[in-house]
Structures are given as C-alpha cells and as structure tokens.
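Participant: Presented below are the structures under discussion, each in the form of structure tokens.
All of the numbers you see were taken from the coordinates with simple rules; none came from a lab. Since we're looking at a predicted model, the values are computed, not measured. Cβ atoms are built from the backbone, for glycine too; each structure is taken alone.
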Structure 1
Amino acid sequence: MSEGQAQVGSSVVGDLLERLKLIPVLRHVAHDLNNSVWSVLANMEIVALLGGSENEQLSDVLASMKQGIERASEECRYANSVLKQVVAERDQLELTNVVAEGLELIRPSVPEHIDLVVDNETLMPRVRANYIDVLILLHCLMENSIAAIGEDSGRIEIGFEREDTFAVMSVSDSGAGFQQDQVPIIQAAMDSIDKSHLGLGLIAVAETMYSLRGKIELNSEFGKGTTFRLRFPETREES
C-alpha cells in the first residue's frame, strides 16, 4: 500500500469513527428532548386548568399545541429506538481481544510523538457489549488524550484489571490534566442526565457506559495527566 493510499484509508476510518461517536450523543439528545417536550406538555395542562377551558380561542391553541408536542414526542421515541438498534446486538465478548482489534483501526490516528502502551497480558472475564461499543469508547477517550497531550511527547496507556464483579479498562495519558475544581463537575456530569459540562466525546462515553450498565471513574491531576476507568459488569457463563 502506498503512503497516499494509507492516508486515504486512515481518513476513511477516522470519518467512520467520528460518525459512530454521534450514535450515543444523538440518543442522549433524543431522550433529553423527549423529557423537555413532556415538561412543556405538563405546563400546558396547568395552563388549561387555570382557565384555558373557559377561553375558546386559548383552548383551541392549546389543543393544537398538544397535538404537535405529542407528535414531537413520538418522533423522539422513534429516533431513540432506531439508534438503539444500531448497537442492540450485544453478546458476551472477551474485552482484551476486542480492544486489540479496535486499536488496529485507531492506532494510525495516534501521532508519532505519542507512545501507545497496551496491556496484552491480563486475561479479562467476558462482558456484555459489542464491537461498536468498544470502538466508540476507545476512539473518544484516545481522542481526548491526544488533545490533552498536544504537540509535546507523551504517552497513552491502556490497562485492564478485575475489581469485585467488574472488568475494568483504564485509559491513561500524560497530558495536561483537568483543573482540580473541574474533576468533580465532570464526574457528576458523566453520572447524571445533565451532560452540559461535557464535550461530544465524553457524552458518547458516558451514554455508552450507561447503556452497558457500567460505571466511569475519573482521576486527573493538573499538569500530570488523566485516567478514565471504565467498569464493565462481568457476565456469567451460561450453563
């Protein structure tokens, strides 16, 4: 393969990964929008109770608005169901092996001045996920790490460990790290419905782990680096 072909291939893969990242983000948007729609609908019911039924014109306007809002809610639910189907097929997989396969796609996007170190020795229990889930998580966290390291020489490490009933994958970097007052804010945003303090990449990570019933832990020290620990529930072999 020529250098030009390699660059084109890398560009295509990068574009695919960016598109995959939008799946959990759009799911979050559809879910959040549906909640907002129903909040508006509830307030409209209050307006009707406070006197809308006595005003024929207002009553007609409220009825028309209600129909539109209910249609919007149906569209949100439909969009969410379609997006769920994209990653619906989840099976028991060996996390270490799938990460290794995913990194084959992602590795060309890692700049030469950054060392990528991967734990290939630790054997992990099976988790319920799929290849797309893992690709989204790897791409978003490594994209975050690459941006944090910037133009300086740096290091990204991917490790594995077992903790209680969880299989843990960690992604660590030697980048700039977060300000200490930001860490609890970002952690809270990843754990809650409100994702307003997160960029698209971390929203995608948080939503993907939520759909997997997993957990995320953030450790960061300003000027020294950041570690994200993704805790996947172990699955039991069916007898």
Structure 2
Amino acid sequence: MFSVLITRPKPSALSTAKMFQSAGFETLIEPLLEIIPATVLLNDLKKYQAVVATSAMAIRALASLSEQREVSLWCVGKTSYEVAKKLGYKKIHFPKGDENAQSLFAVIKKELSPKEGPIFYAAGDTTRVDLKKLLMGSYFEVDREILYESKMSSEISLKAKAFLEQKSEGAITFYSLRTFKSFLNICERQRIQFAFDRFIALSLSDVISAEVEKLPWLQVITASTTTQLVANLKRIVT
C-alpha cells in the first residue's frame, strides 16, 4: 500500500493522517516541528471586534489560554474552522476559496471596519505573511500576541529513517518552509540514503513548492488544503 509521511506537529498531524487513511493510504507520523505553548496572560477578548488566527495551532493555543468562546473568530480556512468548532467557538468566519493569510486579510478588510474597534491577532513565533502590518495598513488597530513557539526537530525516528530509505515509492507532506528545511537538515545530519526520485512531495503552498521543486522529486503536488492534496495524490497513484 502507498504510504505517506506526515511531518506536521501534533495534534494537527493526527487529523491529517486520518484524512489520508480515509483515502486508502498508509501513514507514518513524524513531526519535524515541536510546538511549545507560551505562558502569557491574555487581555479580556470581549474588547475586540474580532480575533484573528492564521493557523489551527494558534487557535488551539488561544483556547488553552482563554475560556471565552463567544468572540468573533476569523481563521484561514475550513481545517481551522473545524478545529475552532470542536473547541467550542460559536462565531467562526473564514474566506471561501484560497485558504491563506492574504485571503483572510481581504475578507476582513471587506467585512469589518476599523471604526468598530481593535483586532486581536493570535500568532506563532514565525509567520510568512505579516498580517498585522497588512491590517494596520488598512487603519485597523491590532494587538498581536505570540501564543506558541515552534522548535525544529534535530533527528527522526528509526522507523521514519527506514521509510525514507525504502526502495518503494511514497509521499512526504511539507506544510511550511521551516518543516522542509528541518527535513533537509535531518537527512544530512543523519546521513539518510534518501532518493528524491522515489517520493512525491506534498506542498501546501506555491511558496513552499518554489523551494521543494529545486530538488529532483518524483513529482510535486501543490494544493491549498489537505483535502485537495489527498484527492490529487489519489488520482496519481490509484
């Protein structure tokens, strides 16, 4: 059976693995980033007209730090929406179509007004798009709080190493540039006998793919959601 290496941090990796498994793929979870929650005291979120989060990890971190679930929560896409819904948030918004920070900004700019109050931005320690800068450029008042840090892994398990050195074909997920860089560093450090042309790289954005495609993969699949990645992979290998 065709296997997929899931490199996302937990618990996101668990839900991602289930989606691939439902499509008939075997999965191996090997997080290449460790998420470290911040220890911060949040302000009363009721004073904000909206709370913005650009990742499911930020939503989980927010939920662990604040019991307020009646806030107007704006996130990047359906996956984040499902996480927020399970955590008990009642008013959840996300852009239809492209699921990224730029699309979220466009929707917020269209639907909200700077006159209605400040925005709280729940963020991680590294972000590709400076959403606060974009919002402030449209005259919104924004309070940005870093709710988690991400630490790159220094090595992978023997099981994952065996997967990468296998003779059969497989696929590997890359949901961030940091994950991809961590992967390359680990392969070099552990001297993994890795043949790129036996693996399909699954990328969540064009930005990630621009770096991934510099190497001789069997194929690179790019999509903005896990659902699309799964569907595209299934069309190719089945």
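Participant: Match the computed value 59, 35, 31 of Cα extents along the principal axes in Å to one of the structures 1, 2, and report its label.
Facilitator: 2
Participant: helix-only ellipticity at 222 nm (-39500 (n - 2.57) for each DSSP H run of 4 or more, over all residues; to 500) computed as -10500: which structure among 1, 2?
Facilitator: 2
Participant: Given a value of 3.5 for distance in nm of label points 7 Å out along Cα→Cβ at positions 77 and 101, point me to the structure among 1, 2 it was derived from.
Facilitator: Source structure: 1.
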